[in-house]
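So, here's a batch of structures to check.
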Structure 1
Amino acid sequence: MDINSATESQLDTLPGIGPAKAKAIIAYRDQHGGFRNVKELMKVKGIGSKVYEKIADSIEVVQRN
């Protein structure tokens, strides 16, 4: 799943990501113009290494030109 284009409901399907974290991901994405890499997701409040490890294989960042 591309974390730069996923909707709130799509993000909510990831393990350890509920509605509040999905909203936080979208807010961070909007404030910073998107994610440059998947590890940047850990800068979102509430997403630490344990949550990241659960979802790392399910997420990606698609670079747009």
Structure 2
Amino acid sequence: MLEMNNKLHRSHDKVLAGVCGGFAEHYGWDAAMIRIFYAAAMVFTGFFPLGLIYIIAAVVMPEADA
């Protein structure tokens, strides 16, 4: 069940910046599946829109607390 006090953040379980890992932790999904879906979507959309969204999310999302 999704906890309402669980704030969205970048994960320590990261491959690049921890954005996909953060979304996976927030929604309780598997991080590998999020990464595979996002990478496939980036390939099929020509990298630009989703690549820019990933960069913006990496800058805007706070780092996870220790």
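Data overview
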read-out	value
Among 1, 2, which structure scores highest (criterion: Rg/Rh (Cα atoms, Kirkwood Rh))	2
Top of 1, 2 by relative contact order in percent (Cα under 8 Å, 6 or more apart), largest first	1
Among 1, 2, structure where helix-only ellipticity at 222 nm (-39500 (n - 2.57) for each DSSP H run of 4 or more, over all residues; to 500) as derived comes to -10500	1
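FYI, it's all coordinate maths here, none of it is from the lab. None of the values given here were measured: they were computed from a predicted structure.
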